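Down below are the structures I want you to see.
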Structure I
Amino acid sequence: MFAYTLRRLMFAVPTLLAISFVIFALLDLAPNDPTGDLPLTIPPEVRDQIRSSLGLDQPFLIRYLLWLQQFMINEPLNLLERLLGVELGNSSERLRVTSWATRSPVVDLIIQRLPQTLWVIGLSYVLAVLIAVPLGVLSAYRQYSWFDQLGTFLSMVGFSVPTFFTGVLLIVVFSSWLGWFPAIYDTNHRVTDWQSLVYQLRQMAMPVFVLTLYNTSQIARFVRASLLDNLSQDYIRTARAKGVKERSVLLVHALRNSLIPVVTVIALGVPAVFSGAIITEQIFRVNGLGQLLIIAIQGADIPLVQTLTFIFAILIILFNLIADLLYAMLDPRIRYD
């Protein structure tokens, strides 16, 4: 297992380098100009100076290597300095990836938005997994019962109805009509006492519910379909014929093998948590990573878009590896020796 993990990590390095080059090249070739929104009265030589200060006067390969060095070497060192509280070299001379719009380090902008994303999108995903797995198990075990039909109906509705419709509907009903929950998420709110905690839970309720409904519907259908496929296998009939308790047949034999495809769905859904729910964050004005990406795209802030996209690629490769390692834990027939 250790050798397989080490080998996958070694293969991940050239993969990430290739992905980083493609991301940088595509966004660099896109028709954008950081000086395009400036007033027309600004002289051309001033525009050239601005482009030069952003490093756009250098060749493509030089800019790519500088961006790669700043993000892959300098930024990890800066994060280690924050965590350890020690200085690793001369940090003042260390170049960093900066935003064209705010002139702030890109990683600092991401760290500022990350807590809001984890509070809302992360919590909704955890709740979705905790609800979807038992819901899918009961639906499969009681196939065609009223519980299965009700769960199937709710899952189809939750997965089919877009989140922007569900979010707007909740705002109209619970904010405009009933006044139970605030329609706009207050990012500056801080929890200091019981009342502030209650307000934080109230403003999180609607966006968390929207995303939990959507993710639960998707995961529950995978759990139900996978478990139904395993319940009809010969080893399940053999276990029942040998007198194994029904609880053990369901939760130990059938569910363990059924979770293999479910783990893939859950693991690949985790990077989406960090990328943020763009539509939901826009509806409820949650200042998370999804809204940050939208702002960067609209403002042609190429370094910020490049960094965010590359971070999402890293997370996808990482959780693909985690899913593969979990396969061996769930199914003893899978070995990576």
Structure II
Amino acid sequence: MSTVLAYRFSAFGDVAMAAIVIREFVEQNPDVRLVMVSREHFKPLFGGIPNLFFKGVNLDDFKGFFGMQRLATQLIREFSPTHIADLHDVIRTKILDRKFARKGFNVAVINKGKEEKEILTDIWNLEKQQLRSTVERYADVFRELGFGLTLAHKLRTDSKPRSGVGFAPFAQHKGKMLPLDKSYELARLLAKKYEVYFFGGGKEETETLSKWEKQIPNTRSLAGSLTLSQELEKISCLDVMISMDSANMHLASLAGTRCISVWGSTHHFAGFLGYGQSEDDIVQVKDLTCRPCSVFGDRECFRGDYACLQEIHIQQILNKL
């Protein structure tokens, strides 16, 4: 039996996308054992995947060049892999790749398409083109190793009863997040018709959503109260999720729930639309030629007004429902 050792250490949404691809890989390659190496707290993303062993690591225990060399040696001894899949391609994984290659292992590395994305996010580039999706870039790594893999690009749903609307109004960067006053008003209008569940993480987000819960009837904040496994289970029971271009969109995909996604300075052309989600469910300002100006939403708005988010009307989102 072949043993594929794969690794991806961050970020949350990227690891969630990797989990979806890996699930389809092991189903289509039942004679392959897959070992996924990532941060321990990402383990629930890989729950229920057959022929998969999740190896959680604390990267603080493997700092620097020699730390990663030590990790590679440990992984070889523990799992005796036959193939190496680098789904990350950052400095620490490059060290692992080099170590494995020197040991004679078959190593394949993701092509992130950095140059293509630089062209896409050039605000003076008026010819925006759809780039290869991130999930297909992950799949390409396994294909390069010689395995067959055809992604379905469909949400997996089940027959469990569904109710309520999930709303995740936060994102890591300002360029990906609706102004909070708009999100509050959206939540208020949603709650007149639907039972609304708030999702978020971290102290500030939890405090904000707790206030909203008290101020808006028919809402409930789940921020800070659920484990990741419980959060995925809850999302799988929702009618729909409303999310920024953030990890919650990818959790919805992993849970098989349709997601209305809001995009500001980023754009789905960069390849990060949630797996199985529809472009018809995207909310964005289409006529801004400066979009996208960033792959991750972490650049300051060159106009200074974040029109890509300020010009989104709440009714656009409500209409999608």
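Of note:
- Among I, II, structure where FRET efficiency 1/(1 + (r/R0)^6) of positions 30 and 294 (r between Cβ atoms, R0 = 41 Å, to 0.05) as derived comes to 0.55: II
- Source structure of the calculated read-out (Rg/Rh (Cα atoms, Kirkwood Rh), 0.98) within I, II: II.
- At a computed 4.1 (distance in nm of label points 7 Å out along Cα→Cβ at positions 110 and 214), which of I, II: II
- Entry that produces -10500 once helix-only ellipticity at 222 nm (-39500 (n - 2.57) for each DSSP H run of 4 or more, over all residues; to 500) is calculated, selected from I, II: II
- Winner on relative contact order in percent (Cα under 8 Å, 6 or more apart) once structures I, II are ranked, highest first: I
- Comparison across structures I, II (criterion: mean count of other Cβ atoms within 10 Å over residues 166-173) gives the highest value for II.
Laboratory data are not the source of any read-out in this text; all were calculated from the coordinates shown. Keep in mind it's a predicted model, so treat the numbers as computed, not measured. Cβ atoms are built from the backbone, for glycine too; each structure is taken alone.
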